[in-house]
1. Just checking, which of P, Q has the largest value of mean count of other Cβ atoms within 10 Å over residues 46-53?
2. One of P, Q was used to compute mean count of other Cβ atoms within 10 Å over residues 86-93, and the answer was 16.9. Which one was it?
3. Taking relative contact order in percent (Cα under 8 Å, 6 or more apart) from the coordinates of each of P, Q, which one would give 25?
4. Please compute mean count of other Cβ atoms within 10 Å over residues 238-245 for structures P, Q and give me the label with the greatest value.
5. The value 1.21 for Cα Rg over 2.2 N^0.38 Å was derived from one model only; which of P, Q is it?
6. Given a value of 5.0 for distance in nm of label points 7 Å out along Cα→Cβ at positions 62 and 254, point me to the structure among P, Q it was derived from.
Structure P
Amino acid sequence: MLYLEAFSKVLPVLLLFALGAIFRRTGFLHAATVEEIKKLIVNVTLPAVLVLAFAAVTLEAGHLAIAALVFAACAGVLVAGRVLHGPAGADSAYLPPLLTGFEAGMMGYAIFAAVYGAEQLFNFAVVDLGQVVFVFFILVPFVQRQGSGAIPFTQTVRGFITTPVILSIVAGILLNRLGVMPALTAFPLTNALFDTLGLLAAVTTPLIGLVIGYEVNVQRRGLSAPVRTVGVRLAIWVVLGLLLNTLVVNRLFLGDRMLQAAVMTMFVLPPPFVIPLFLRNATPEDQQYVVNTLSFATLVTMVAFTIVSVVYPPI
């Protein structure tokens, strides 16, 4: 019964993925439309989710420690990726970035909220904080250097502080720290603004589910290396997730199961979907390897997250 109940929580997300795939195969949605939907998610609906999540819960020192450890783990796996070409079955220079970082924005928040509820998204956002800093300051510059050379550090900083995800997190933290939320929600006109954010946040999960289902497209040719890469990636992060939960989360937050679920959800996600955007001078073989790895990793996440929801059932 436990397994069936957990699977029933994941099933709506899987059905959204399937519906997105149907939309692609039938031509119901065009690729340009999906790109516009992604822009809406990244710039409007997901920031609404994050503002509400961080405004509702106080960020503690332990949360920052977890974010820092996630950042360190991501950086460590990137370095280790240089010596894992053999086990991963790939000689590509893009192997290290495919072993680290996570697609939280366009997948993680949606599946976590679908199973654990929007009220628990703060836990996932805490874990995401460490990896999003890593993606902006280390992973993206690393991939860019592979194709078009180094970029100025000031450009990296500017891109980080102006991204909607970071701005919304900062806004949520400020609302919480200033203690103005009770007054704002008590006044009808300002409360209407938060109701609007709630309505926008509510469409994030279905929109993301449709987009992911639409874009997953595994090519059969050259699938061996992506399969091995995803296997190595998953093995690394499952072990690291269990260690982080056992040694840190259990001690800092007295066995908080929802925070542990957030850690494991993050660690079974696919690599960031932005990686293909920076393959400036990549060979066709490298491009196919990256795209196939991302697509196959997305399919694996659907299975792995179902297992996570059984091991860490919703409250």
Structure Q
Amino acid sequence: MKRHQLTSKMFRLATGIAAGSPLLILIVLSFVLFRDAMPAFRYQGISFFTGIIWNMGNMYANNPIVKNGVQAAPGAAFGILPFIVGTIGSSIIALIIGVPIALMTAFALVYKVPPSLAKIVSPVIELLAGIPSVIYGLWGMTVVAPWVEYGLGPWLSHLGHMVPFLAAPVGTGLGLLTSGLVLAVMIIPIITSTARDLLKQVPTLPVEGALALGMTSFESVLHVAWPWAKRGIIGAVILGWGRALGETMAVLMVSGDAANYLPANLYSPISSMAAAIASMLDSALTDFSGLSVHALALIAVTLLLITMLTNLLARLLVQFGGRRVGVEV
């Protein structure tokens, strides 16, 4: 009996630690990032988020300057608005392109494709989700960027008289549009696999009943399957958006790695926050004042906050949609 009680207590302790570890990791990670980011915020202030110029200053100066109690290299200025715009812009393009394709693929695999074919296609989609991002980046450089430069970009630029943001010049193909296209391909497998598994859990009788009553396949999915799996599918979309927001290597390879200006059109070179951290970390470590590393930590904090706000917004949308249809959330 005592052995049974001891085993039960150990199991409760182990499960409690496991359940609390994600929250603990988030708290520790947030504390460390905020601590390391504070010197950069004290130095730059709110202009860190609204400024355009990123300059680590004179790395060869003998005497650092002091501002608000923080040492910095002479001429140092840190503004990340171009990185914020590049991150959000490329991820939104990825959602616009990737979400419809992913959801239609999931609906087709569950309701249209024969089970024998679905057993072949589904593992292929899951395989795409496991491909390293550097491979997507190399594919984007060698295939997508030339296609944007010589094919898609010139075609879209003809619409520039109606939508100025689509106007030429197209440039080298490395930029905002290419980043969005590569990210779209990367998030499609994640959203598709999750949405497919959710749709498989929808009871078949209501869907078959809707078809028997004369609804089309689209109407049965829209009015029966979608309300049933809506909350989970929105979560899958947010999961894909989080992947797009935080993607580093692929975006670094296809974005053009630009800084210090905002994109002028859809084809302009950009840099995302994650890609900026990866590309500038090596040079930041040479900053004798250490402020450049603190500035990169503040970029990480900004990206973390954007991701958290995105998930919070998704939760609010789910709750609002649930109340509208009378679903208890």
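1. Answer by largest value of mean count of other Cβ atoms within 10 Å over residues 46-53: P.
2. Computed on structure P.
3. Q
4. When mean count of other Cβ atoms within 10 Å over residues 238-245 is computed for each of P, Q, structure Q gives the biggest number.
5. Q
6. Traced to structure Q.
Read the figures in this text as sums done on the coordinates, not as results from a lab. Just so it is clear, the model here is predicted, and its values are computed rather than measured. Cβ atoms are built from the backbone, for glycine too; each structure is taken alone.
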